[in-house]
Structure I
Amino acid sequence: MITISEAITTIKKAENDADKLIEDSKIKSSEMIDEAKAKSMEMMETAKKEAQEEAESTIFDAETNAKKEALHISNQAKGDVEEIKSKSSGKVAEAANIIVKNIL
């Protein structure tokens, strides 16, 4: 039979073992939380960097397209101006002839 002293010793040892398990669990839990936080921060930084790169790419594409469209509009406007000048020049001579006929 186990004596009271042995029983108390066994209970104390079990309590110490339980306290050690609790402490180890707290440490392991803290480490896991720290690792999760670090990984979360890393993932957020990666996502932020990717979003920034995508935004820059989108802006670059929009600027490129806007420049192309502006150049196209400018070229079309130059062509329209030249066409109007050409038509106007022909009408200036015609108008001058009409004025000369009416004055003379």
Structure II
Amino acid sequence: MTTEPLDMDDPHEVVVASNKYSVALAKVGDQVEQITRDFVVPRRPQAKVEQPLAAFTKWMKTAIESKVKTNGRGADATAQHARTVSTALSHQDHAGGARIRKTEYL
């Protein structure tokens, strides 16, 4: 059985990458929100056939805005989780290394 070596990036690199992901998703969300602001019916629906279209346009705008907010919260949570796990793993790695060095001198 062969094992692959564990390839750990520096915790700082992981945090920077997760922050870039979060910022990128926020920028896309801002762009989508700008676009959905224009999702309005130009005038009050007058014909009966226009009423479902106006209602659908309102529903679509609300649904998209909701997803943008959900994605933004998810990106923030993902970045926070990456920071927490990366930091914890780094601390454990350093602690394990210190124990190994300590036993080498016994």
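Worth pointing out:
- Given 13, 23, 21, 16, 12, 8, 5, 2, 1 for P(r) over Cα pairs in 10 Å bins from 0, in percent, calculated: source structure among I, II: II
- Each of I, II could give helix-only ellipticity at 222 nm (-39500 (n - 2.57) for each DSSP H run of 4 or more, over all residues; to 500), but the derived value -37000 comes from I.
None of the figures in this text is laboratory data; all of them are computed from the coordinates on show. Bear in mind that the values here come from a model prediction, so they are computed numbers and not experimental data.
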